[in-house]
Structure 1
Amino acid sequence: MLLDQNGVEIARYDHLQFEYATSNSVTALQKMNTEYPQATKLLIEDVLGIGRVNDPQINEKLFVYLSDTTIQHLLLDVEEKFRDIRWIEKDLDKGLSYLKKELPDLVVPQFYAQISALNQSVVVRDSLVGFSLDKYMGKDYALYKRFYYDYQIKYMSPDRIVPDCLTFYLISEYPMTLNRRRTLLDVMLYRGRFAWLLTKALEYDSIEDMMGYDAEEKKWCQKNKLKVWQFMQDNRHLDMSDPMIIRSYMGMIPYYTIMDENAPQGVGLWIGAQLVEEYMREHKEVSIQELMDLTNYRKIVMD
C-alpha cells in the first residue's frame, strides 16, 4: 500500500551539493537556498558547523569546505554509487505505510538525501528527515578506514539507511519522557519499542536482522539471552543512570564489560526489543498506538 499515488519521493539535495562543489554553480546554490532552505540551514549550522546561514560570507565558507580534496573524492564516489535510490523510496514507503496504518496521527515526513562530509548520518527537524549518503557507502569503502574503526564501519552500509531514518523519526515524534531519573531499563524499553515496531513495519525476519546482526551475533543472542538479563540484574545495572553504563549497552560500540567480549553491539537495545515483543505477544489487547503512547515504560515488564 502506497502512502499516496506516487509513494515516498526523496529530494536529491545531494545532487545540488555535488553541482555546487564541483562546478561552483550559482544556480545550484540558489536552489539550495530557495527550494531547500531548511536543509541548507541544517547542513551549514548543525551538520558541518561552519557558521550561520545568514552570515554574509557563508557561501564562500561552504564552497571552501566542500572543495577539500577528500570531500571532492567523496562527492564523486557518492554520485556514482547512489545514481538510483528508488529502492530506498520503495522501502521507506513500505515502512511508512505500515506505521501510518498503526499510528494514524503520525505525520509522514519529507525525505532528502545529502552529503554531510562524514558527519551526521541522519538529521531530523520537524517533519523533515535528511540522510547522508556518504555515511552509507558500505563496509568495504576504502576511505572509511582512514577515519573509522571496524566496529563503526560495519553499520555504514546502504541497507541501514531506511531503519536509521525511521528510527530517528520515531524518536523525534515520540520523545522520551523526562519525569523521572533515566535508567538503563527505561532507555532499553523506550528504544526497544521502536526496534520491535520497525521489525514488523519493514518485514524483517527477526529483531536481530533489523539491527543488522550477522550469523555469529544471532547465534550468540540465541544462546545468551537469559544470561544477559541475569547479568544486568546481578550487577544492578538496570536501575543505573550512569551514561557510561547506558552507552555500553545501548550504543553501537563494542561492549566493554566483563560479561562477554563477544556480545554484539547494542545488546541492551536487543534485550529491550525482546521484552517489548514478549509484552505485545502476551497483551494482544494493547494496540501499537497505545504502546507508542506509553510514558511509564516499566509497565512493559511489570504487567
Structure 2
Amino acid sequence: MFEIIFLGTSASAPSIHRNLPALVVKHEEYRFLIDCGEGTQRQILQSGLGFKNLTRILITHAHLDHILGLAGLLSTFMRWETIDEMEIFAGAFSLERIRDLLFSVVLRGATPPMPIRLHAISGGEFFEAQNFTITAFPVLHRGSDSYGFIFAEKGRRPFLPERAEALQIPPGPWRRDLVDGKPVTLPDGRHIDPDSVLGDYKPGVRLVIIGDTGDTDGLEEACHDADTLIIEATYLQSEADMARRFSHLTAQQAAELARRAGVGQLILTHISRRYREKDILKEAQAIFPETFVARDFDQFQVKRQ
C-alpha cells in the first residue's frame, strides 16, 4: 500500500487555498517528496508530517514552480532540522538548475550540513527497495527533460496460515523460508514445498505520478492498469488551444488517458485558479467517473483489493 499526502496542488502560482506543486508518497518507513514548490517546508510542517526520513526528493522537471522550494527546504535543514542526507533524483538538465540553486544561491561555497547527493535519471528503474521499485519515464513538456514516476509494489504469493496449521508447521524460520519461496525440512523430518502453503500470485499496487505534460500520446503503457494515476489538469477543454500552447493538459485529456489506460482512480492536480474546482471535476467525471480533484493536505491510500 502507498499513502499520498498532497502539499501543493496549484498551477504556476499559489492561490489562497493552494500552494505550489509538491506531494509525499509513503510506503512503510520510506518517504519520497515529489517536486518542491516554493513554501513546501511550511506545508510539511502544517501537514503534521515533519521532516523525519524525508531525505529522498524526486523532481518531475526543472520549472521554477516545481523546484524553488528546495532552497527553503535546505535552509530549514541548515538551521532548524537535522537529517542524515539529502538525495535528489531528476533529469540531467533539472539537476544543473538545482545544483545552481542550492550550491550557488543557498550555500554560496559553504559546506552543506549534510551530504547532498544528486542522481541523474534518464528513464527506467532507478530505485529498488525490498517490496517496491520506482521507475522513471519521459513525458513532453516545453522542452525540459520531464519525467513521470511509477511506484510499483512487487507481486507476491500470499502465505495461507490455515494450510500451515493443517500441515502442523511450527512458527519460526520454517514459515519465514516458505514465505520467501524456499522449501524447508521440519524438525520431524518432513519436507514441505512452498506451493503447499502459498496462494495464487497477486500483482502489487501501481501508482503513477505525472507532473506537467502537454501530450498524452505514448503514456498509456506507463499508466496501464495503474491503481491510481496522479496527473495535471491545468485547463478546461474550452481552452484547449491555450493548453496546447503552454504544453499542459485539460481535464478532459487527463480523463481520456485514464479511461484508455484502464486505471483504478484518477487524481487531478496542478489546478489553475482561473477555474472552479467543480468545473474541473465535472469535465473529467463525464469521461472517467472515478476522478478526484486533490486539495492541499488531502490524503489518499493506494491499495489493490
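Throughout, read-outs are computed from the coordinates displayed, never taken from laboratory work. Computed from a prediction, not measured in an experiment: that's the story for all the values here. Cβ atoms are built from the backbone, for glycine too; each structure is taken alone.
Worth a mention:
- Ranking 1, 2 by distance in nm of label points 7 Å out along Cα→Cβ at positions 66 and 226, the structure that comes out highest: 1
- For -6500 (helix-only ellipticity at 222 nm (-39500 (n - 2.57) for each DSSP H run of 4 or more, over all residues; to 500), calculated) the corresponding structure among 1, 2: 2
- Distance in nm of label points 7 Å out along Cα→Cβ at positions 50 and 282 derived as 4.4 - corresponding label from 1, 2: 2
- The greatest value of distance in nm of label points 7 Å out along Cα→Cβ at positions 106 and 210 among structures 1, 2 is that of 2.
- Distance in nm of label points 7 Å out along Cα→Cβ at positions 170 and 218 - highest-scoring structure of 1, 2: 2
- Structure from which 60, 43, 36 was derived, Cα extents along the principal axes in Å, options 1, 2: 1
- Structures 1, 2, by mean count of other Cβ atoms within 10 Å over residues 146-153: label with the highest value: 2
- Label whose coordinates, when distance in nm of label points 7 Å out along Cα→Cβ at positions 74 and 290 is calculated, return 4.1 (choices 1, 2): 2
- Test item: Kirkwood radius over Cα pairs in Å, for residues 58-233 alone calculated as 18.3, pick one of 1, 2: 1
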